1. Just checking, which of P, Q has the largest value of mean count of other Cβ atoms within 10 Å over residues 93-100?
2. Hey, helix-only ellipticity at 222 nm (-39500 (n - 2.57) for each DSSP H run of 4 or more, over all residues; to 500) derived from one of P, Q reads -5500; which structure?
3. Identify which of structures P, Q gives the largest calculated value of distance in nm of label points 7 Å out along Cα→Cβ at positions 125 and 229.
4. Check the numbers for relative contact order in percent (Cα under 8 Å, 6 or more apart) across P, Q and tell me which is largest.
5. Between structures P, Q, where is percent of Cα pairs over 23 Å apart highest?
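All of the numbers you see were taken from the coordinates with simple rules; none came from a lab. The shown structure was predicted, so the numbers you read here are calculated from the model rather than taken from an experiment. Cβ atoms are built from the backbone, for glycine too; each structure is taken alone.
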Structure P
Amino acid sequence: MRVTFLGTGTSHGIPVIGCECAVCRSDDPRNKRLRPSVFVEAGHTSLLIDATPDLRTQALRAGIRDIDAVLVTHTHADHFLGLDDLRVFTQRAGRPMPIHGLATCVQDIQRVFPYACTEKPAWPGMPSFALQVIEPDVEFAIGDLRVRAVELLHGKLPVLGFVFGRQFAYLTDCNVVAPGVVESLRGVTLLALDALRYRPHPTHLTVEAAVEIAGRVDAKLTLLTHMNHEVDHERAERELPERVRLAFDGLRLAVNEGEVRVLD
């Protein structure tokens with residue numbers, strides 16, 4: 001399995017418009033963070049988790065040519081407003097793009113993108129979506145990948161994390177990871193986990209809280225993501241425990257059960 005971090009920032013992205021803080025002015029490319037998304041590949045199958053407003057830039061930078069399906073964690077703007085950019089993939093493949101999410105997410109997509117949710121788009125250049133409702137804790141297959149969704153809380157909002165066997169778990173935009181979810185993830189090879197900032201936040205994990213959860217999951221490697229401009233990459237990594245690091249935009253990993261390797 002290959003995992004590419006397309007974006008590791010918040011809804012603002014880093015640098016934040018008009019901000020003069022040290023992280024926003026940093027020359028460290030790891031501090032340049034687009035909105036949060038990952039691309040997962042295995043065998044002949046490729047999945048996108050969330051379609052951010054930066055999708056076009058992310059796809060070009062990562063050299064993405066095909067997407068078999070999209071998994072949606074939730075329908076906040078920074079996670080789904082890039083769905084219109086899927087038009088190039090639906091046109092190239094000649095079929096609707098399967099998009100999987102909670103029933104509430106499917107309803108939001110139908111409301112925001114009605115032109116893509118019809119049986120046949122009104123114009124050839126429009127995207128076409130095949131919306132599919134998924135339920136937490138029910139494993140399903142997409143091509144060569146098996147996926148299990150887990151329910152998290154983002155404040156009071158139920159959102160989904162996605163788990164790929166014992167290889168990879170992606171949990172973003174959450175402040176509560178239930179004990180049962182933590183137990184189900186124990187020993188996963190790669191864990192990607194929300195860690196917005198150091199100060200408390202009502203809907204996101206802090207760096208400290210994420211590190212505590214990482215210790216209970218005991219993944220081979222935990223990568224923190226969805227970080228804002230209070231988190232400087234180099235300084236934060238010096239303070240993190242062993243086997244916990246920060247993800248960064250463009251990071252590509254080969255993940256096998258029990259092994260994680262950085263790809264050039």
Structure Q
Amino acid sequence: MKFINLLAILSFIGLAPIASAQATRTWVSGVGDDVNPGSRTAPCRTFAGVLAKTADGGEIDVLDPGSFGAVTITKSITITGLGSEAGIVVSGINGIIINAADDDVVVLRNLNLEGLGNSTMTIGQAGVKILRAGAVYIENCRIGNFSVGVEEITSSTTGTQIVVKDSQILECKVAGVSLAPAGGAASSAFIDRSRIEGCQAGVLIADRGKAVLNEAVISFNVAAGIKQTGTGVIESYRNNRIVGNAPDVSGKMTLLKLR
């Protein structure tokens with residue numbers, strides 16, 4: 001009897017950490033359920049549901065097409081929709097909020113974020129809103145019909161590095177990309193081989209913000225293609241096409257010299 005009781009105690013102790021463990025790789029599916037553990041064979045239904053089951057620094061993968069809901073990211077994570085039409089469709093709210101630690105890295109890859117752009121859309125509703133993070137990578141994403149496509153108002157004491165690569169930002173009410181750091185540190189964005197079209201302003205850079213454009217297309221934005229205010233800095237590296245905006249450039253823009 002004592003031996004049986006000892007086995008029961010050991011089993012209870014051994015199972016406790018297993019039940020609460022977070023996986024380094026998890027999955028979501030259009031036919032998943034957030035009560036599932038987020039494994040390959042038992043995926044979750046939403047990004048918010050699976051995030052709680054994914055370890056810091058882990059990866060969330062999309063198994064099949066679907067819309068997986070708004071999410072607030074509070075740790076280092078990669079969300080990737082490679083091979084599937086992975087989306088977030090929202091109305092009147094932010095698509096993704098990033099409010100992590102100063103040294104956390106967030107990667108968003110192959111996602112389609114749709115804000116619907118209807119009468120319920122509020123000023124400040126963003127596809128990706130960055131409140132705090134060390135670095136954010138937005139790769140091969142489409143962001144459309146929000147107030148702001150990518151909005152950075154970080155309070156990070158070290159600033160935030162943002163990379164927008166091979167992406168499209170379309171038809172946003174205020175700006176495609178907006179940098180306006182709330183903290184004392186400067187933040188920077190590298191906009192590489194991406195298109196920003198049909199917004200009020202294409203790229204809007206305020207005090208302590210810096211944007212570098214490389215092979216970007218900034219076109220047909222109705223207020224300005226590039227708008228710089230205060231101590232904000234906008235630099236052009238090479239092969240950028242800034243056309244059809246009114247005006248194309250408002251403020252100061254520097255051409256980087258190639259070595």
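1. Q
2. Comparing all candidates, it corresponds to P.
3. Once distance in nm of label points 7 Å out along Cα→Cβ at positions 125 and 229 is tallied for P, Q, the winner is P.
4. Sorting by relative contact order in percent (Cα under 8 Å, 6 or more apart) in descending order puts P first.
5. Q
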